[in-house]
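Q: In structure tokens below, several structures.
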Structure 1
Amino acid sequence: MVDSVKDILDKWILEDLKRKKKFRRTAKRMWEILKKDYQFKGSDRTVRNYVSKRKKELLNEADDAALPLESMPGSAQVDFGEAPFTYQGEEMVLPFLVLSYPYSNGFYFQVFPSQNKECFLEGLKRIFHHMGGVPKTIRFDNLSAAVKKILPNGERQLTEEFQNIVLHYGFKCEFCNPNSGNEKGHVEAMVKYIRNNFLLPGPHVMDLDELNKELWKLAEEDREREHYEKKTRISELFEEDREACLVLPAKEYQCVRYETQRPINMAMSR
């Protein structure tokens, strides 16, 4: 019985997937409209079962169709990871910033003493200038160093510092939906790959700057392997990523923070 209205239901489901959840038609409402406007004689249970099954199928199709968009040369994803270190004789967990390129499967990463705003911006700047270019589009999650507020229409109010670096380097930023880390699945997988292959067991480190110089080499040497799917060396694909990147601006972005302090009252300090 439902076969006669499958096309109508599919159309409604696709329309509703573009709307906020609270504005979508329920299966019961679809059944009522079918009865009233299309003289549908089937049961509401038949419609509910079809709508439930079809929503899952269409969502999977949409996910599959979106994957190639993640793999355009010159697009990147960013995330922080953590790993154990023995730093200056003390055991601790330190964050590392990863910028990965889904098209080539290449990446860069740098270790920092903190996961704060200054380290986040400094990490982006370092990678841009070491690579010699800026990804056209970079996908982030809603980390506080970049996003001040998620607005009702899905847009983001950026922190002033992050807005400044976006304007300075000219890249387009994209953000995952809240609680949807899978939307930057490439960099999340790369965080695990880097930790397992380069940072375990925890390295002994005296100087982070010296360590980070070595990490450039490790990332570049890793590209001399075959891409898991494209059967081409990652280093060759990475050159396509590099060529698709934006040109660096003439000056580096200055990752500094200015603070206003009250002047000391010398009379009171005597």
Structure 2
Amino acid sequence: MTRLYLPITSQPRELDAKLLLALTACERGFECLLGFKGTFRGEVSVLKPGFFLSHTARQNPDNFEILRLFGNRVLVLDEEALVRQSDEIFLKKHRHGAFRNVSKVLCWGDSDKQMWDDMEERIGCPTVSVGNPRVDLLRPECKKLFYARVDELRKRFGDYVLLNTNFPAVNNVTPQGEGVLLAAWAMNDRGREIERSFLANKRSTFEAMQKLIYPLAEAIAPLKLIVRPHPNERHDVWQEAAKPPPMSRSCSRAAWSHG
């Protein structure tokens, strides 16, 4: 097979990297198609068989089975396997049979691969370390692609400090996206304890971070503080946190970004 399908789930996270991967694959003789994940799913019956690169196996295993039945091979390069809450939590998010139709798990590196190799009997498919095109975007020859955007941001904000947040578990744009999202089989006493402990820690950190925004912006002045929420986070919370306290007459030096 010489066709490579690159479905996109989160455009800010994946698009640039998968464009780079597509160009590299085309140089090696592949025909590459990029598009929204749901579009591929709806057209799978008429698409030429090829390799599907999925961003995760944390989904209904039937999705992969349908791809396989139409002659495709499924590869998984998990976008969140590099930085994990813990190996136990990460593995408990996968349904039983999640990998039964996966041909190979592609890994960011040795840590990621070791986790899957420890579970090889359970997942039942081979692993290989390949890196990730998101990291390849940091190569010197790729960084210049973003110079124009960098110049635009510098003109807009001047010198600034960037604060990335990661709280979709407790501040998600959709209610169904909140929580640890363990698989149903994992919601035993241990799973419920993991969920309670993790969410308590996450909420505590989230609340403390909100209280930090305005004082931090004041402390680093005249530098600006740019708050960049996770793509799945609500923004109104951070906009509120950037406002001066009621008794303050000064203007907030915090800004926020959803780019």
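Q: Quick check on the output: 46, 26, 18 is semi-axes √(5λ) of the Cα gyration tensor in Å, derived from one of 1, 2. Which one produced it? Could you put the intermediate results ahead of the total?
A: Working: 1: 46, 26, 18; 2: 36, 25, 16.
Of the options listed, only 1 reproduces it.
Q: In addition: Can you spot which of 1, 2 the value 22 was calculated from, given it is relative contact order in percent (Cα under 8 Å, 6 or more apart)? Mind dumping the intermediate values first?
A: Working: 1: 22; 2: 14.
Only structure 1 yields this read-out.
Q: Can you spot which of 1, 2 the value 15.9, 39 was calculated from, given it is Rg and Dmax of the Cα atoms in Å, for residues 163-210 alone? Provide the component values of the computation, followed by the final result.
A: On the way: 1: 15.9, 39; 2: 11.7, 36.
Only one of 1, 2 returns 15.9, 39 for Rg and Dmax of the Cα atoms in Å, for residues 163-210 alone, namely 1.
Here, each number is a calculation from the coordinates, and none is a lab measurement. Here the structure is a predicted model, which means the values were calculated and not measured.
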